[in-house]
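Take a look at the structures listed below.
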Structure P
Amino acid sequence: MVIRFNELGEFNGSVLVVENGSIIYENTIGLADTETMDPLDASMPFYLASLSKQFTSEAVLILKQEGKLSLDDPLKKYLPLMPKIYNGITIRHLLTHTSGVKDYISTDIIHPGLTNQDVYKMLITRRSLDFPPGQKFRYSNSGYVLLAMIIEVASGQRYPDFLQKKIFGPLKMDHTFVMTDIHPSMDLVKGYTEKWRPDDYHFLTYGDGGIYSTAMDLYKWDRALKANSLIPSDVQNQAYLPTRLVNGSLRRYGFGWEIGENSNGKIVYHSGGLNGFRTYIERQMGEDNSIILLNNTSSEKILSMRNLLVKILDNRPYALPEDK
């Protein structure tokens, strides 16, 4: 199936499928760099885009478990110089995209090399929120940039160092890191459009994104979450609870995870996409099945691949895509 999507120019990357806790399929296919014609290697990190948010939320929960913050702490406890319009926002609001903080992706500050400080400077000049905290759900990358800044204040460490010490290092995720102004020595996968024009990742923000990883490292992450290796289950499971808005309605988004279900129980998942990268992770918690997809082109067919993989896991009939 993966080969077929690659033949059609709809997938170039890594796939890893878990059934009942064990890897049943793993493949990396295509090119890492069209200029050098270097093939992809399973050890080469891909930009994760918004899959990074689940690591930010995990860092927050680790700090909660260590007694260094509370989910209902106000934002301004950690960033006191922010204007009064941010007074009602809590860490929980930021985690669940219910803060009303303007998403910087939709503003005019976007440029190569954009940093968290650039986002912060933009936010402190704003005169209003998009809506009062808790009233609505609206996806905000800015909220997760602020969470990264809170993590740094609460821990006394830089965000990349904290994640390395508390998550990547203990789980032996040796090919996973936060991209900052210091580029790693390891080879990285380059990003492209669906037509193979260069479209590599070029921001330096983190918290909302910024993390590079491999399918195998994400499998280690998946296994750690299953085993509650980093924090106790009662704390970990808070990430998988839907968000209740002020009006009482529920939004099926937890802390860095979308929430769904199948006939066997809860599913948590998240997609990512920026520049020439499209990514996806799904954990079928009732069956201990998982799907990890990393693509270094902007093809939107990654969810079509996910749907076929789910049919295969469910032993349902499926058809491979036809020629264009």
Structure Q
Amino acid sequence: MRVLVTGGAGFIGSHLVRRLVERGYSVRVLDNFSTGSIENIRGVLKSVELVRGDVRDLEIVRRGVEGVEAVVHLAALISVPESVEKPDLYFDVNVKGTYNISKTFRGGVLVFASSSSVYGEPQQLPVSEGHPLNPKSPYAASKIAGEAFTLSFSHTNGYRPVVLRIFNAYGPGQSRAYAGVVSEFVSRVSAGEPPVIYGDGEQTRDFIHVSDVVEAVISAVEREEAKGVYNIGSGREVKIRELARIILEASGRGDLTPIHAPPREGDVRRSCADISRAVRDLGWKPRVRLEDGIRELVEHARKKGRL
């Protein structure tokens, strides 16, 4: 199968591209390298077709989708605080980019990477796919718009739409420019600095390892019965202060005490995914425990001489 991965040089995208190549897929990467890095895919460059360009450019998108049976649309800006400061940019990149992809692609399957942020502050936990959407940031709003275009164009363009609402992904290679809290904590502790907790640390997140996200995406591509919206998370609710403790313990830096900063605008208080639909339809389940994933990151930091 020929697959286009937009944002294929980014964090999740590069892990996905390498896994697809391992599995024998013919892979095309579309990326403008604004946040992704060629180093992320250097090991498979000879095995992929690279299209340098921006998803806002309709001609580039047409070139990208030509002749492929599947599209995994990951290209996006992903910072909640930045989206509050630059809503026009997030509309332009995330909404227009997804519009271009979904309008142009025909046939096959289109997998759109959405976000748990679309739910806003949950009314109940764990959050199911039927939970009302209540975005608290322009980033979250841009993902809702992307979902709508992905689903709506499927009726006219004949592709199978799959929307994956990804919770807090983490793992090796996450860019610090758009780092999740796990990689940010590990980076600070590796530098001998205490983790910075925004708020009181009682807020919760559902952390999912990037390798588990990748397997969910591949299942969405391969399983003909997969269609519609799916939560991709661990199903485990973890307090941020507990996350800090796990990282400090794994790093052997119990001497560091987390410091607190004011809560960030647009952040939700609690988050935890109901993943039963993904388990049922995708034949998928998360395999990497948070503690094991963090030990992997800490070991990665040690190998680079940061601990």
| Here relative contact order in percent (Cα under 8 Å, 6 or more apart) has been calculated and equals 18, so which of P, Q was it run on? | Q
| Here mean count of other Cβ atoms within 10 Å over residues 45-52 has been calculated and equals 25.5, so which of P, Q was it run on? | P
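Which structure, out of P, Q, was distance in nm of label points 7 Å out along Cα→Cβ at positions 85 and 109 calculated from, if the result is 3.8? Let's see the in-between values first.
Numbers: P: 1.2; Q: 3.8.
The read-out comes from structure Q.
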| note | Matching 17.6 (mean count of other Cβ atoms within 10 Å over residues 133-140, computed) against labels P, Q points to structure P
| P(r) over Cα pairs in 10 Å bins from 0, in percent, for residues 173-260 alone derived as 15, 40, 27, 14, 4, 0 - corresponding label from P, Q | Q
| Out of P, Q, which one gives -11000 for helix-only ellipticity at 222 nm (-39500 (n - 2.57) for each DSSP H run of 4 or more, over all residues; to 500) as computed from the coordinates? | Q
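Where is mean projected area of the Cα convex hull in nm² largest, in which of P, Q?
On the way: P: 16.6; Q: 14.4.
Across P, Q, mean projected area of the Cα convex hull in nm² peaks for P.
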| note | Note: distance in nm of label points 7 Å out along Cα→Cβ at positions 61 and 93 at 2.3, derived from one of structures P, Q, originates from structure P
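Values in this text are rule-based calculations from the coordinates and carry no lab data. Remember, predicted model here, so these are calculated numbers, not experimental data. Cβ atoms are built from the backbone, for glycine too; each structure is taken alone.
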